[in-house]
Each structure stands twice: as structure tokens, then as C-alpha cells.
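Values in this text are rule-based calculations from the coordinates and carry no lab data. Keep in mind that this is a model prediction, so the values were computed, not measured. Cβ atoms are built from the backbone, for glycine too; each structure is taken alone.
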Structure P
Amino acid sequence: MTTLQLKKDLKSLIDLLDDTSVLKAIHILLQRNVQEAQKADEDFTDEDLAELERRRARYLSGESKPHSVEESMRHAREGFKR
């Protein structure tokens with residue numbers, strides 16, 4: 001099921017509910033989730049976001065390439081040996 005389908009289904013189900021306690025529980029759950037997502041977004045500074053965008057642009061242009069987990073671990077180990 002896609003995100004769009006889930007949202008549509010949830011809206012339909014919520015419209016059928018009359019139990020205030022269930023609606024409040026759903027509201028609290030959704031509100032907490034949104035607040036956590038917003039807080040996670042705030043963890044990045046403008047400089048962090050600019051750096052991420054710079055790296056993304058380099059990747060998309062072909063200037064840099066991704067590394068597998070194994071390659072990253074090998075590079076990290078080699079760096080620690082120096």
C-alpha cells in the first residue's frame with residue numbers, strides 16, 4: 001500500500017469514528033510523530049544542510065561516487081593505521 005493510499009484509508013476510517021477517546025489517542029500519536037520529525041529536522045544547521053547539498057550535487061554530477069559499506073570500512077581502517 002502506498003503512502004497516499006494509507007493516508008486516504010486513515011482519513012476514511014477516522015471519519016467513521018465517534019469515540020472521542022480513540023480520536024484523542026490517534027491525535028496524540030500523530031502529534032508526537034510530527035513533533036519528533038520536526039525536531040529531527042532542526043538537528044541540522046544551515047551549514048550542515050549546505051554541505052549535504054554540495055555533496056549531493058557532486059554525486060549527481062558524477063564528480064564523486066558512492067562507496068559500499070565494505071569499502072568505507074576498509075578506508076576507515078587504513079586511516080586508523082597511519
Structure Q
Amino acid sequence: MPNAINQLSELLETNENEVVEFKEAKTQHDFKKLCKYFSALSNEANLKAKDCAWLVLGVNDDKHIVGTQAYAESKLTR
């Protein structure tokens with residue numbers, strides 16, 4: 001099983017598509033929007049017979065890693 005760094009490297013080599021989405025989210029991201037993204041990505045993965053989809057926080061549109069603290073203290077994501 002690939003580790004997280006290898007997986008992220010592979011994702012950064014691709015463009016955003018129906019099952020890969022990058023969000024900068026340096027300090028915050030609307031939780032309801034996050035839930036909608038998860039739902040849309042998982043539906044697309046299912047339609048395309050993919051095992052999973054990826055919503056990567058802390059990566060901007062130019063695919064530069066900027067990091068995120070969007071949910072560092074949130075009880076909603078636990």
C-alpha cells in the first residue's frame with residue numbers, strides 16, 4: 001500500500017477531474033461545502049467504477065502545496 005507522500009505525489013502529477021479535487025483551504029473551508037464535495041466526488045467515483053476519489057486540502061490551483069489548518073481544531077471532522 002502506498003504511503004501518503006507517494007499518493008500525494010501521484011495526485012499532483014494529474015489534473016483535477018471528476019475524482020480528484022484540490023482546495024487551498026489554508027485556514028478555513030466551509031464545512032457544508034466540504035460535505036458536498038465529498039458527496040459529489042464519491043458519486044463520480046462510483047459512476048466511473050473507481051475505488052476512491054480524492055479531495056486534497058492544502059494544495060492550490062497551481063498544484064503547489066500550501067498546507068492547511070482548516071480543520072485543525074474542529075470537532076466536526078472527527
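Listing for the model above:
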{"quantity": "Computed 1.5 for distance in nm of label points 7 Å out along Cα→Cβ at positions 44 and 68 - originating structure among P, Q", "calculated": "Q"}
{"quantity": "Winner on Rg/Rh (Cα atoms, Kirkwood Rh), for residues 12-51 alone once structures P, Q are ranked, highest first", "calculated": "P"}
{"quantity": "Given 12.7, 34 for Rg and Dmax of the Cα atoms in Å, calculated: source structure among P, Q", "calculated": "Q"}
{"quantity": "Which of P, Q yields 0.60 [FRET efficiency 1/(1 + (r/R0)^6) of positions 4 and 20 (r between Cβ atoms, R0 = 30 Å, to 0.05), calculated]", "calculated": "P"}
{"quantity": "Structures P, Q, by FRET efficiency 1/(1 + (r/R0)^6) of positions 28 and 60 (r between Cβ atoms, R0 = 30 Å, to 0.05): label with the highest value", "calculated": "Q"}
{"quantity": "Value -10500, calculated as helix-only ellipticity at 222 nm (-39500 (n - 2.57) for each DSSP H run of 4 or more, over all residues; to 500), assigned to which of P, Q", "calculated": "Q"}
